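Read the figures in this text as sums done on the coordinates, not as results from a lab. As the structure is a computational prediction, the values presented were derived from the model and not from experiment. Cβ atoms are built from the backbone, for glycine too; each structure is taken alone.
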Structure P
Amino acid sequence: MHDDGTYVRKKQGTTWQTRFGRNTRRYFEQLAQTLFLRLLQQVTGIGGLLPDPYNFGGGLQATGSGGRLAVHADFNRHPVTRMDRRLNLLVYLNEGWTAENGGALELWDAAMQQCVVPALPEFNRTVLFSTTSTSFHGQPEPVVGPPDLWRRSLALYCYSCGRPEESGTNGGAAEHSTLWQQRPERGF
């Protein structure tokens, strides 16, 4: 359980040591296939995408009732492969999720002035976005519900060897860990 009291509360995730069930393992294997990676490359225009065999930060994730994840931009280099992180793919696994349960994913503008896309973690909703030093996102509002309510998702992160200079995205930026951001007038 991750719970630092400021940025992350009541969040769990798998690691490279997690033994997935047969269907989950097959699902991740399909996401790592050339056909799917080529589709992602076609949709995003980012070439040379590779999945993370370590699932560093990816895999299955769950946030319990009262849990949250502050707005942030993700680390930009893989700690083992040294490759550049380029894409986040999230698939939500929450049947019957409602607005009253909170826990929406928020995608913020690069200047951290406003949330431009709120997305409830409804069942089978898939979110794909570029990972840059200004792709601010998070789940800053807590999950609301009984103690056994969990906001569940599957996360796949894709990498490439190098990153071109990209306008407004700090392409070629120095290596950094997670960049936590305070929301205007609302804090973390």
Structure Q
Amino acid sequence: MKIGRTEVRDDVFNVEVKKHVLWEVVKWQLASRRQGTHSTKTRGEVNYSGRKLLPQKGTGNARHGDKGANIFVGGGVAHGPKPRDYWYPLPKKVRKLALKMALSDKAQSKAVSILANIDLGKTPKTKKALEFLKKQKAQDLKVLIVVPHKDEVVYKSFRNLPNVRVVPVEGLNVYDILWSDKLIIQKDALEGIYKRVET
């Protein structure tokens, strides 16, 4: 398969796309990103006395224990959230397959460009980043740029643009690929992508 003038591997950029596999991996990624710091107080943790409110019998009122019970306003929460880790294991084979499918989806939609080099000069400039996007006819699109390794000039040039993400090969992931309207890959990064998806 060819993208522009570059020959790419069919087993990476031209596989059958199965939505369910992509959905599984995106769900796993988003679960892993959750902080899980949410917390509510139980009736044992709220700042109330444990004194019995009124006698058990004889008042005509319902029987109650302490003011911190969950049926009272300001009382503890029954079965509320507590800090937890949302990560769960997902087979490596599934993750690699989904990466291939996401890349194939973009390639089949003709939304992938492979460039020999992303030259923005020696100092970071957002102006040059915008000029680069105009050349690629992508100034109004959500763009994911894949570089072989972390490049400070490229990263800092694009970081002020809300619709552009720059990732090194090791940071390439299914969620970001599907988020983008256009995928721009530096040619040197292809070898790294192939290594990422090898089983």
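From which structure (P, Q) was semi-axes √(5λ) of the Cα gyration tensor in Å calculated, if the value obtained is 25, 21, 15?
Checking each candidate, the match is P.
Identify the structure, out of P, Q, from whose coordinates mean count of other Cβ atoms within 10 Å over residues 59-66 was calculated to give 19.1.
Only one of P, Q returns 19.1 for mean count of other Cβ atoms within 10 Å over residues 59-66, namely P.
Thinking of P, Q, which structure, once distance in nm of label points 7 Å out along Cα→Cβ at positions 3 and 139 is computed, gives back 2.5?
Here the read-out was taken from Q.
If mean count of other Cβ atoms within 10 Å over residues 67-74 computes to 21.1, which of P, Q did it come from?
It traces back to P.
A value of 13.8 was derived for Kirkwood radius over Cα pairs in Å, for residues 27-74 alone; which structure in P, Q was it taken from?
Only structure Q yields this read-out.
I have 0.60 for FRET efficiency 1/(1 + (r/R0)^6) of positions 99 and 179 (r between Cβ atoms, R0 = 30 Å, to 0.05), calculated from one of the structures P, Q. Which structure is it?
Label of the originating structure: P.
For distance in nm of label points 7 Å out along Cα→Cβ at positions 35 and 83, which structure out of P, Q has the highest calculated value?
Working: P: 2.1; Q: 1.2.
Looking at the calculated values, the largest one is P.
Could you figure out which one of P, Q the value 18.4 for mean count of other Cβ atoms within 10 Å over residues 51-58 was computed from?
P
Of the structures labelled P, Q, which one yields 29 when relative contact order in percent (Cα under 8 Å, 6 or more apart) is computed from its coordinates?
This figure was derived from P.
P, Q: which one has helix-only ellipticity at 222 nm (-39500 (n - 2.57) for each DSSP H run of 4 or more, over all residues; to 500), as calculated, at -9500?
Q
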